[in-house]
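Below you'll find the structures, each written out as structure tokens.
Nothing in this text is a laboratory measurement; each read-out follows from the coordinates by a stated rule. Since we're looking at a predicted model, the values are computed, not measured. Cβ atoms are built from the backbone, for glycine too; each structure is taken alone.
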Structure 1
Amino acid sequence: MIIVLLAGIAATSAPAKPSAQLFVTAFDTRPGATAETDVDLRVPGGASLVTVDIPAGYTLDLDRRPGTAIGSATVTSPHTRTSAVLFTAAPGKWTAGGLTVLVDAYELAFSPPAGATGIDLDLRAVLANPAAPSILAWRAVVTPVRGAAFEVRSIVGLPQTLTLLPRYGAALTLRGRLLFAGRPLPDVNVHLALATREDLADAREIGVATTRGDGRYTLERPLSRHGQLFLIASVNFYESACSDASSAPGGCASQSIAPPPAAYSTITIRPR
């Protein structure tokens, strides 16, 4: 067992609404890639214990010298937001305090500080994706401050790709395709944005296109400006009913479907 410690979290009073959501984001969805992975748990009602199962197929590498930084964590409450570094530690070398994540095989277990409504674990260079294309269910069992333990899930597709191809004729045309574990994903809203600055600081949404049965989407917009334009296509997390029953006493409360990494493109439009 390896203990991972996050220090410096202040305790606050707990809110009363019991519910939760899990959002897992892989920043590199290529099979076999060692990917930065974000595990974001929302617990508006608070929790006394959380266990997160890492799906079979991932490779978890925590064989590091104690004190090695492996990511970061952020804990939020109604009035505070605290971030700190996650680092490895040998068993028995740390006393409980702040947020301590116990890693046993492929299960992460932690007790959120009192009053915490969100815990975001950003794991870097320790988790490798499965080698083959996969659809994976991340599962967290939440023991609330009051009531029965329940499950929340996040479905991740590997690989997952979103493309963006701009063209300018009579209007600006944006085309692309969304694939989830190599398969077309229909009926998903793709948000299209435009910026004139390379740092995307002035990005603004210009429309939303919905993917068709083959996963493709198209958006056309009139355009009066010229010069170099920076374009972004992105998809939000989707939420759905749980795909199957849960063994948790309180059942399965919610399920999210992870989006692909955003797609970027540029186009230069010359005055006519």
Structure 2
Amino acid sequence: MASSRRRDAQVAAHFDVEARSGRWDALYEEVGPRTYQFHVRRDRVLELLPPHLGHVLDVGCGTGILAGPVLARGGTYLGIDVSPGMIEEARARGAGLSGATFRVGNIEALPLGDGSVDQVICLAVIEYLATPDRALTEIARVLRPGGIAIVTAPKRIHLEGVMLALTSPLRRVARAVVGKRAPDVRRIGYQPSELDRHARAAGLLPDGGSHYYFTPVAYPFTRAFPRLAMRVDLPFERWHATHNPLVGFLAQGYVARYRRPAAA
């Protein structure tokens, strides 16, 4: 429990810095080699949500980038994030949005009643937890019977990751030479089948999904020629609904849709 609280504090502090620096919002503004993955992930999330929404919980809402699209589909929006800095920025961005509220909270202990929301969005959260089990159990608890949850996670195994692992010694030398350091917060990847297994254990049924961020042109090409790599990689996003494991191996992330079983 103490280690979990330390990790929560570390994650919150990391994203406080990201929010107040403006870097997080910048990821969703102009599409470029370093940012297009965030745009395609957001697109996949929106595609998997129903066309008409009810009461939506966006847990790990960041600066509230999904508030506008949710409201545009007739939903009401509650954004929760562990980072006070993110919530502060979200409230500033969403000041003119009727039907959107934001509050600080923890995905592993959601301040909501059982069956109180129609849809849950969990974008870029699971990878920062020691395990997804408590978070997915909480998502299942607050969903109404028949409600839908959209959960994203980076994959544990993909082509870019294999290439990075093979070149790890050289990259360590390069970091030492140029003074770069690894990210402050470690992320944990999950294969789609692994995420589905955790979701089933929490009482959620798999109901479709999409791959995102295809990088068939992998490291070191992606770093040496990022703009050219983006032009080559982006057309592969059309394969986001693939069930072919070889094609899926080219994608770095997965967006899963789950449904809470309807009441008997």
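Odds and ends about this structure:
- Ranked by mean count of other Cβ atoms within 10 Å over residues 81-88, structures 1, 2 are topped by 2, which has the highest value.
- Given 13.5 for mean count of other Cβ atoms within 10 Å over residues 161-168, calculated: source structure among 1, 2: 2
- Distance in nm of label points 7 Å out along Cα→Cβ at positions 185 and 217 - highest-scoring structure of 1, 2: 2
- Source structure of the calculated read-out (helix-only ellipticity at 222 nm (-39500 (n - 2.57) for each DSSP H run of 4 or more, over all residues; to 500), 0) within 1, 2: 1.
- Looking at distance in nm of label points 7 Å out along Cα→Cβ at positions 89 and 201 for structures 1, 2, the greatest value goes to 1.
- Structure from which 146 was derived, volume of the Cα convex hull per residue in Å³, options 1, 2: 1
- Of structures 1, 2, the largest value of distance in nm of label points 7 Å out along Cα→Cβ at positions 33 and 193 belongs to 2.
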